[in-house]
Structure formats: C-alpha cells, structure tokens
Structure I
Amino acid sequence: MDDVSVLLQALPYLRRYRDKVFVVKVGGEIAKTPDALDLFAKDVAMLNQLGIRIIVIHGGGPQLDEVSGKMGVKPEKVGGRRITDDATLEMAKMVFAGSINTDILAAIRKAGVLPVGLSGLDGEVLTAMRRPPKEMVDPDTGEKTTVDFKNVGDIRDCNPALLRTLVENRYIPVLSPLACDDEGHILNINADTVACTVAGEMQAEKLFMLTNTNGVLRDMADPESRYVYLTVSQAEALIEKREVKAGMVPKLQGAIVAVRGGVKRAYLINGLKPHSLLKEVFTRKGDGTMVLDDSAEKDYLERG
C-alpha cells in the first residue's frame with residue numbers, strides 16, 4: 001500500500017476523532033526504554049497535532065522495583081497489586097513524581113508539543129482514602145487472603161477541571177499516580193485505576209493501556225495469540241475462568257470498569273512495538289486487544 005492510500009484509509013478516523021479525548025496510560029517498561037519512549041512521544045505528538053485531546057497517565061513499577069532493590073527493600077505484591085509501606089512510599093514519590101514524569105515530559109517536548117507534569121494532588125485532580133485491609137483472590141490459585149496494602153489509596157473523587165482546561169488549550173497533561181487524603185497523607189494509587197477513573201470522568205472516546213505484552217492472549221506462550229476484541233461479558237468470563245494471569249487481571253478489570261463508566265472503547269496494547277498506538281487508532285485490526293460494551297459489538301463488526 002502506497003503512502004497516499006495509507007493517508008486516505010486514515011481520513012475517516014481523523015474526522016471521527018478530532019476534538020475527542022484519548023486517555024493513554026503508559027507503563028514503566030516503555031518509560032525506561034529510550035527508543036520505545038521516543039516513539040511513544042512521537043505518536044502522542046501526532047495525535048495532539050491532529051486535533052485529538054490527549055491525557056497521559058504513567059506508572060513506573062519496574063523503576064520502583066529497581067530503586068527498592070538498590071535500597072534493600074524487597075517489593076511485595078499480591079495479585080499484581082503493590083503493598084506500599086512507608087519506605088516504599090518515599091521511593092514512589094521520588095520515582096513517580098520525579099524521574100519518570102520528567103523523562104516522559106522531556107520526550108514529548110522533544111517531539112514538538114507542550115506537556116505539563118502533574119500528580120493527582122495538583123488541582124485536586126484526585127482525592128483518595130487509604131485502602132482498608134482487603135480480601136484478595138489469587139488469580140492463579142483462586143485462594144483468598146486478607147491483605148493490608150498500607151500506603152495504597154482508593155480514589156474517592158476525581159475532579160477533571162484542571163485536565164479539561166489543559167487539553168482545551170492543547171497542552172498534554174502527564175499525570176503520575178499519587179494522591180492524598182483529606183488529612184494530606186500521600187497515597188500510592190494504581191496507575192491503571194487512575195487512567196480508568198480519569199477516562200470515565202472525562203467521558204473519553206478511547207482509553208489506551210500500554211504494556212509490554214500484545215494485549216490479552218489466548219496462549220501465554222504465543223505472543224501472537226491475542227484477542228483482537230473482547231466484549232465486557234467475554235472479558236469477565238476470562239477472568240472468572242482464570243484464563244487471564246497475574247498483572248493482566250487488574251488491567252482487564254480496569255478496562256471493563258472504564259467501558260461501563262462511559263468510555264466508548266478501551267485497549268490493551270504493547271507499547272514496546274513501534275507505533276502501536278497509531279496502529280490501534282487508525283487501522284481496523286489494530287495491534288492489541290479492544291474491550292467494548294456488549295451492545296456495541298454489532299456496530300463494531302459492521303463499521304469498525
């Protein structure tokens with residue numbers, strides 16, 4: 001296919017998505033890989049310059065694990081969720097609101113557009129409450145256990161006013177997953193949860209969750225065995241049957257919550273693959289797994 005044909009194929013999508021809000025969650029694997037981060041920033045810049053309003057939300061689990069190791073603190077996780085003790089919280093503040101956020105800002109600025117670095121504390125974008133001890137189910141074994149996540153927060157409220165002001169003026173907010181409660185205690189929030197909450201509050205057209213895998217796989221040993229799309233009920237069935245493992249479970253659960261909250265479509269894609277974000281936006285087959293409401297399946301199959 002020649003360059004002109006590619007552009008013509010993208011034209012309907014350009015018309016459809018101009019002035020729409022896309023929320024993009026980028027994982028730490030991409031942020032710590034210079035080439036992947038550079039290509040991600042170029043994709044974000046292009047979408048912004050095409051008139052799409054972009055909000056970037058980032059995690060940083062691998063970087064936090066690395067810093068924890070250097071400090072002699074062993075990371076604790078249950079069901080893909082991190083337990084954040086006092087020492088880990090201090091490192092999370094340094095890593096999330098510091099080095100990772102700054103690296104992403106620099107990459108996006110290099111790509112020619114204007115990012116703004118934030119955390120959930122800025123403009124009360126997020127208000128949280130400390131998570132009480134919670135019963136968790138091991139996704140691999142089905143066993144239940146009560147877990148104290150310590151300085152981990154659950155989102156109590158999301159005020160998107162600051163984000164709206166920024167995107168309406170063509171800035172790109174880059175949001176780290178920290179928030180505080182009413183007493184000013186800083187809490188670590190799961191970045192996937194932040195992305196899903198923000199996408200719902202902004203009534204985003206699309207939510208993209210960039211990981212280091214090719215979406216939801218039928219066979220974990222085969223990276224090409226991805227589901228091109230899943231309805232909410234199909235996604236829930238996979239989780240119920242424990243056919244989705246470890247860290248992908250909260251990501252898929254988040255996508256389900258986002259779609260139920262009003263986001264039209266959510267995507268789980270491999271951010272380490274060049275231009276996977278653009279491929280997911282501007283081609284029918286995409287490059288990952290799309291999650292959509294059951295009622296939208298017929299329209300997708302007919303129109304894309």
Structure II
Amino acid sequence: MSFRRKGTVLLAAIAAASLFACSGKNEAAPAEEESSSLVRTLKTSQGDMRYIRFGNPEGDPFVILPGVSLRSVMNSAEAIKDAYDLFAEDYDVYVFDRLSVFPEGYDVNAMAASALEAMDQLSLSDATLMGVSQGGMMAMIMALIAPEKIEALILCSTAASLKYADPAVFEEWTRLAEEKNGPGLMESFGRFVYSPDFFNTYKDVIIAQGNDVSDLEFKNFLISMKGMEGFDITDRLSRISCPVFVLGAGEDKVLGAQASVDLMNTLGCEGYIYEGKGHGVFDEAPDYRPRIKEFLDRIQ
C-alpha cells in the first residue's frame with residue numbers, strides 16, 4: 001500500500017520505520033514478491049538484497065539508503081519512483097533494501113558493508129548517497145571505507161552518534177516490537193517522528209500499518225534497532241572529504257536536532273534545519289527534495 005496526500009507520495013518507507021511502505025507479509029522469498037519491474041534482486045555474501053532502479057541509465061548513480069524498516073520499502077517501488085521523479089532525468093536512481101533476512105549481529109557497519117558489496121556488483125562508482133536516519137549512518141561509514149566510490153553525501157535526519165538520541169524512544173520501540181504489538185509500535189513511531197498536526201491528521205493510517213506484521217519483520221526490526229547500539233563515528237568525521245549536504249529538523253525527538261547541527265559544524269558543510277518539524281520532516285516539507293536537487297546541481 002502507498003499513501004498519497006494532495007498528489008504527493010508520503011515516503012515513510014524512506015524513514016525510520018516504513019509506515020506507508022506496503023502491506024502484506026515479507027518472508028524470505030523476495031523474488032516471488034516483486035510486483036514491480038523496478039525491483040531487482042542480487043545475492044551478497046550475507047544473503048539476498050533487493051533494490052529499486054529507475055531514472056537515466058546514462059546518469060550518475062544516486063543511491064538512496066532508507067532508515068530502519070518494519071516492512072521492506074521494495075513494495076512501494078512505484079510510489080518511490082513517483083516521489084523521486086525530480087532526479088530521474090539526470091540520475092540513475094537506486095534504492096537499496098537491507099538483506100531480506102537479517103543475520104544476528106547485523107549492525108550499521110555490516111549494513112554499510114552489504115551496501116558497498118551491492119555497489120561493487122552493480123559497478124557503481126562516483127555515486128551520490130542519500131542516507132535517511134540509520135541510512136545516513138550507513139552512508140557516512142561507506143564514505144569512510146570507500147571514499148573513491150562516493151561523489152557526495154546527502155544526510156537526512158541522521159547523526160554521527162547517539163549522543164542526543166532519546167533512549168526512551170528506542171526502548172519503547174524495542175519493547176513494542178518484542179511484544180509483537182504492531183499497531184502500538186506504529187502509534188508510537190508516528191507520535192515521536194512527526195509533528196503533532198501531521199500525526200493527528202494521519203493517525204489512523206499510521207496505526208493501520210501495524211496490522212498483520214510477520215514474525216520475520218519483527219525480528220529484522222529488532223536486529224536493526226540493536227544494530228545502532230554504541231554507534232559513534234564522531235572522531236572519524238573529519239576524514240570525509242566529499243561534498244555533504246545535511247537536512248535536519250528542529251524538533252527531532254529521535255536523534256536530536258543538535259545531531260544535524262554538529263554534523264554541519266564538524267564537516268564544515270552546507271545544510272538546512274527545518275524549525276518546527278520532527279524527525280520525519282522528509283515526509284512533511286514540500287521543498288525537501290527540491291533542496292537536495294538544487295544542492296546537487298550547484299556542485300556538479
């Protein structure tokens with residue numbers, strides 16, 4: 001299922017918990033579930049990984065790395081394509097999923113390694129990485145490990161450490177996932193991620209995404225949450241040398257607004273903080289993607 005508001009696709013599939021991403025269970029048979037011609041599967045050393053591809057095959061690679069996902073973003077392929085149509089003329093756009101089945105210990109570093117392996121298999125270089133929340137953590141690690149592959153970073157509602165994160169949020173999400181309380185998890189997610197007006201407007205839709213969640217989806221979610229424990233690359237940030245654009249939110253209740261400010265200050269990069277918006281500002285601000293495109297146009 002994808003959800004549209006006034007003609008604009010809401011892409012919480014690219015957010016911290018994939019609220020509007022899809023419906024239906026996501027078991028370990030990804031190839032059979034691929035309803036869109038945009039979705040493809042490759043085999044990494046750790047397991048199958050799916051990805052979406054669209055846009056200009058002659059363009060530079062633009063790789064989107066989603067955040068923590070209760071359900072795979074792959075079932076929202078067409079909605080994602082519509083939302084990122086702004087980039088389709090100039091870029092060869094990819095959206096990377098995580099592994100279909102998360103191994104134990106699948107932390108942010110392992111996720112970054114999986115994404116780099118996928119880039120190698122797809123022969124992608126000089127890529128722009130757009131990382132959202134946990135995906136932003138992955139993007140920074142990838143830029144540190146393989147700077148020769150990365151042309152630019154777009155860091156969205158993310159952080160170099162969990163210094164400013166509210167542990168109560170992570171604890172609540174973990175508890176609800178352990179209880180397999182999908183509607184409760186989605187209600188909590190929406191409450192912490194979005195501005196009150198946005199959440200109250202779409203509360204019923206948000207909560208409904210917690211219905212019929214599979215055991216595998218809960219397990220992957222819990223491994224993904226645990227995979228951020230101890231994350232801190234603050235002392236390595238200065239080694240990132242490519243152009244970086246940071247987008248944050250003044251009311252980020254998940255990772256903290258100061259996390260984005262610190263990224264801008266430490267990296268000496270451009271950025272923008274949306275005052276009055278929450279962690280999920282990418283779904284709420286109509287100028288979010290145009291800001292990214294304008295930055296990329298300037299640095300080409």
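Here, each number is a calculation from the coordinates, and none is a lab measurement. Keep in mind that this is a model prediction, so the values were computed, not measured. Cβ atoms are built from the backbone, for glycine too; each structure is taken alone.
Using mean count of other Cβ atoms within 10 Å over residues 215-222 for the comparison, can you identify which of I, II gives the largest number?
II
Suppose volume of the Cα convex hull per residue in Å³ works out to 131; of I, II, which structure was it derived from?
Source structure: I.
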